[in-house]
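Chemist: Following are the structures in question.
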Structure I
């Protein structure tokens, strides 16, 4: 771990800093040689899909198809470290509860299945068959299958996810909370209503043809570093890149491609954004509305700025949107965006002058109360000039985990479409449940209420990823049984139910040997490309099972005598699973043949063909008013003269979702610490404090419950006044369970009303 310091980072994203970081990651995991060899197989046609982000793969023109944070993910999985049964015998759960999230995962790979022993407060080894029998016993003892909850991580393969949803629906419930519920659920909801599909419509080829790329609420330098290669090439050929983000993110400013020998040798870099608008937290809705208001004003003045032919042929509802835009107040838009009308007009001019435009967004858009409306505003903007369904244009929600989109495609959804259930009934001969299940937040509430009694997680770190930490932990501890499929120890294994199991699985980098030989799994990236992934390393332990094998053996144990599905036969050869996927999903016709082609194949996206799977069979313009009476506005009214801030939770650069690789955030100049809060220097002064002071957070919420997170260092930063940023999971306790996006249920972790109080104890603990 680095020494604690705050120091301005002057270098570009990528470059030598990224290479040094990769080297340190390999050394830390004691795999300098093995790790380097493993990385050469990342994102290659005959290798494995990176366990990090879901950014698509190029045509593998280079041997080096990995990024800095992808390398950290690979190193963490391929580590030489092991968390053996001897380790668990030496440490009680009570002791482990005092360890940091980093320290827990830093113990290395799990080696065999474990069961919690209350008498010794330790995890003990258990045979696989006994573990499955224990889960089956608990599940079959429930009077109602809907008392069981089945969580899914975005890293699960298509094959594992398909078997999982099949098993759970045969068992009798649609309780499928997943990581989509906490990130891009609003993207799917908003786009399905507007254009008939819940996915982005663009491909990597479109990035080569776009005249302008708008990036909303996303930090690709940390969260999707391989995207910077596409942005760099676009910038070098003259495309305009417009970034809208409260924080100045280094990856959106400058990037040095480690694969460019000249750039590296000369310490050069490439500017990324041609325009950078630092709107206030949650200001994207108003900003986009202002852009459209400017375009409508030009249209009304007789200028040809709207694609009227496209609008007439392909859309409905435009007049309602135009009337709403004409009536909107510039003063209100300026107040809500935190920027003047001149900024919105400038961005609109970039959009107007571009022939083809891509709009990208991340969780800076989705984790707000009005996120669905904001996404529909972005889609409206694209529709006004026909920027969907033609080269170089379209919406691009940038997903996180490497197969989070594939899991949803495979049926991991608490609100399954009727067609999926009909096909499952036809192919597998059982009657699937039709009632909607619980999403992530609803599942937590159900466990709190005693309605959810068994919690099973296929990957992930539920206890660290979820909002309202105190309530979530209370919910998990009330369960009769919690089960976690995992590669490494994490917080969720420490916050457990009355009975608990840890089931260790193979990682993406490891060889998966089944009865018919070495297996490959398939994944779907952010742009609907489906391709194979095959590990190259020996398993970390001979007692690990693959995720498909764990699901199949659990299903066989639980549904014994009442399932016609040949669970154990299916996992002998994953091509058999893919045949079943083909039988259920029409888009996967000839699945095994098509996915065997290097690079895989693209699933059909009707909106990209200008075929609109909506009720009207047209794309739908959605008009929305500027939100009023928001949680932040209510909090400020209630507190009067006290300063109430909007807090956004975010990742550090040494972090991927809840996995923390180290205590540095290089691009933001933070080293050796995580309990920091980024604030405008004028706001710090207004509080009567100074840069480096220690504060405590307190949420201001309608329910009057006390939610705190104590002991954070103030860091003066380039962020709009009234806005704060801090890392999660440290700040997850501040996010109320009831703070969710309208019509999507996503926690609003990017807009929490908080107050800053002087730290009660002035120690400086990292």
Structure II
């Protein structure tokens, strides 16, 4: 009896266990079935929940992971989809579909080697897998192995003669190989396969555009639009085509039809707004932006576009207002903070702009735009070295940005390197042959090379092309000023200022015309008039007061100049020029401490400037306060590690004090690499070698230095000492005597006399 009871108990436990297992399996399948049902109905969020419930019950449920991946794709959750496909690939290594999806993800992420490994694995098992072959061909195409890519596309066509993607890929390869006729024949085959396919027909349209067969392109896109009435994106494509052809009225009609076709969509309104902005219909542009904002009031991209619209119009206050609305909703929104930095630059608040841009770059180091504007801000501060570094980084990240090439050209022009500037302008024109600014820069380069006829032709062409653009008149005025055609220059500058009175560069040039004519009183009068016009704009007022300071200096009135420079700083503390001017006054009057104070104020405005540290260091050098000069040389190099004068001077201080000679050598060699033709740099390197006991190397550097500065007694003295250490007495005596004949006041003259006496 007890045995039967026991057996009954065991049976009950087994049955319960089995029932539990069955229930668990049933629940898993139920969640999966429900998830698939939601997926089929397009209710993807609900599907995701059910599928995750199934996976929670059975983490190795391959079908659920697979459907979860597809669901994530539908939801636009690419990372989740990738993780799900990766799980499937781990659970079922032989499963082809997940491997193909993973390879596709890797290709899109530009992880080409990893994608190729996945594709090769699939093809090792299934040599004729069409999806894997298409991926392989795309990878080969990307790697510029066009011959093999073409062969793979042909293999796919052999396997499946109706695979349109293979024909599209082969046509692309043939076009890249310079075989357009063959490419066209292959491309048209896709229309035989499926004459209704929008994708295939758009590919044919794009091909005709690329081959400049515009009539055929137009016919094709019009047929696609006619066969698919009411498709917003197709109407926008048609409008873009007409706009590219400069057919304004048909472009507008297409964009308006897109708006009508999508009355509840902001996208066509945004496109139409951009179109109106491009053709100069600013009121219509703003109206379309506002309509888009009404449709999608929470869309920060639309508000940002409105802010950028105002910035383009020069209405900084309105742009700031709109951008503030974006930042209220999303304080960390990168595009809005990027725009904030651009607004600061527009207001000439360069210091805060650099600070903000440094934060943005820290968050997104690969933002070419952020590096570009950082370069622009540094350029506005007058720090060309930091500007060059920032713009160079921007071009590393985005080589096809014509604005960055042109800013770099401006930097080179500031440094009077017209050859490198010309190279950058040429790069910009290669990207955009009709670029107005690039064409203008060509004239500027010609002007710098004193090719006045070529420059004038360039500028006159600009004025004719855009008579309402003040830039052309500004450049023409610059040319006329250079040719001393002062009346014409003033007229050109006045024309530019009539179009935009806030162009301070133009106004500064106008004032310099008066200075060149020695019409200082008229210059003062124009400054005072301009101050009335820019009242309420502290940044502009700061520039004008700085100009007045320069005018007072030209009259020899240092006290009045000082007052004007101080007013300029008060109006615009971020304007660097008046600090330098004040320091210059103090240095001239031998007020070193006050000059140092000005340079320290510059550092407070922008701690990462190299220039002020360099100037302070040089002053301390002259005072023989080498511990302080060393400190500022090091700060200078921290701000700009490529600044050769600071590296050279620091190396000399370290060597002269018999300090860390290895560190001195490092700095001296860096300076020599940066400025190989500089006599003082060669002398410093020679002096470091001398201190290290490397007398042959020292002599070589001193000789090279003397070849560039043959009348420098200090270098002769150094060379004499090196010869003396080598025991070449006659040569040592000759160099020391030659040095003392030139001067007996140079640093080391007493040592030279002592050494000479010992040699005799």
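Chemist: Compute mean count of other Cβ atoms within 10 Å over residues 157-164 for each of I, II and report the one that scores greatest. Could you put the intermediate results ahead of the total?
Modeler: Values: I: 29.4; II: 14.6.
Biggest value here belongs to I.
Chemist: Taking mean count of other Cβ atoms within 10 Å over residues 213-220 as the criterion, which structure among I, II has the greatest value?
Modeler: Structure I gives the largest value of mean count of other Cβ atoms within 10 Å over residues 213-220 among I, II.
Chemist: I have 21 for relative contact order in percent (Cα under 8 Å, 6 or more apart), calculated from one of the structures I, II. Which structure is it?
Modeler: Values: I: 21; II: 3.
This value belongs to structure I.
Chemist: Comparing structures I, II by FRET efficiency 1/(1 + (r/R0)^6) of positions 117 and 733 (r between Cβ atoms, R0 = 41 Å, to 0.05), which one has the largest value?
Modeler: Values: I: 0.90; II: 0.05.
By FRET efficiency 1/(1 + (r/R0)^6) of positions 117 and 733 (r between Cβ atoms, R0 = 41 Å, to 0.05), the leading structure of I, II is I.
Chemist: Out of I, II, which structure matches -26000 when helix-only ellipticity at 222 nm (-39500 (n - 2.57) for each DSSP H run of 4 or more, over all residues; to 500) is calculated?
Modeler: Working: I: -10000; II: -26000.
Of the structures listed, the value fits II.
Chemist: In terms of FRET efficiency 1/(1 + (r/R0)^6) of positions 717 and 741 (r between Cβ atoms, R0 = 30 Å, to 0.05), which of structures I, II is highest?
Modeler: The maximum falls on structure II.
Chemist: If distance in nm of label points 7 Å out along Cα→Cβ at positions 141 and 725 is computed to be 6.6, which of I, II is the source?
Modeler: Values: I: 4.8; II: 6.6.
It was calculated from structure II.
Chemist: Could you figure out which one of I, II the value 4.6 for distance in nm of label points 7 Å out along Cα→Cβ at positions 397 and 589 was computed from? Kindly include the intermediate steps, with their values, before the conclusion.
Modeler: Values: I: 2.7; II: 4.6.
Derived from II, not from the others.
Chemist: Ranked on Cα Rg over 2.2 N^0.38 Å, which label among I, II comes first with the largest value? Mind dumping the intermediate values first?
Modeler: Working: I: 0.91; II: 1.32.
Comparing I, II by Cα Rg over 2.2 N^0.38 Å, the maximum is at II.
Chemist: Which structure, out of I, II, was FRET efficiency 1/(1 + (r/R0)^6) of positions 237 and 533 (r between Cβ atoms, R0 = 25 Å, to 0.05) calculated from, if the result is 0.20? List each step's numbers first, then the result.
Modeler: Details: I: 0.20; II: 0.00.
That value comes from structure I.
Chemist: So, one more: Matching task: 0.15 is the computed value of FRET efficiency 1/(1 + (r/R0)^6) of positions 253 and 381 (r between Cβ atoms, R0 = 35 Å, to 0.05). Pick the structure from I, II. Let's see the in-between values first.
Modeler: Values: I: 0.90; II: 0.15.
Going through each structure in turn, the value belongs to II.
Read the figures in this text as sums done on the coordinates, not as results from a lab. Remember, it's a predicted structure, so these values are computed and weren't measured experimentally. Cβ atoms are built from the backbone, for glycine too; each structure is taken alone.
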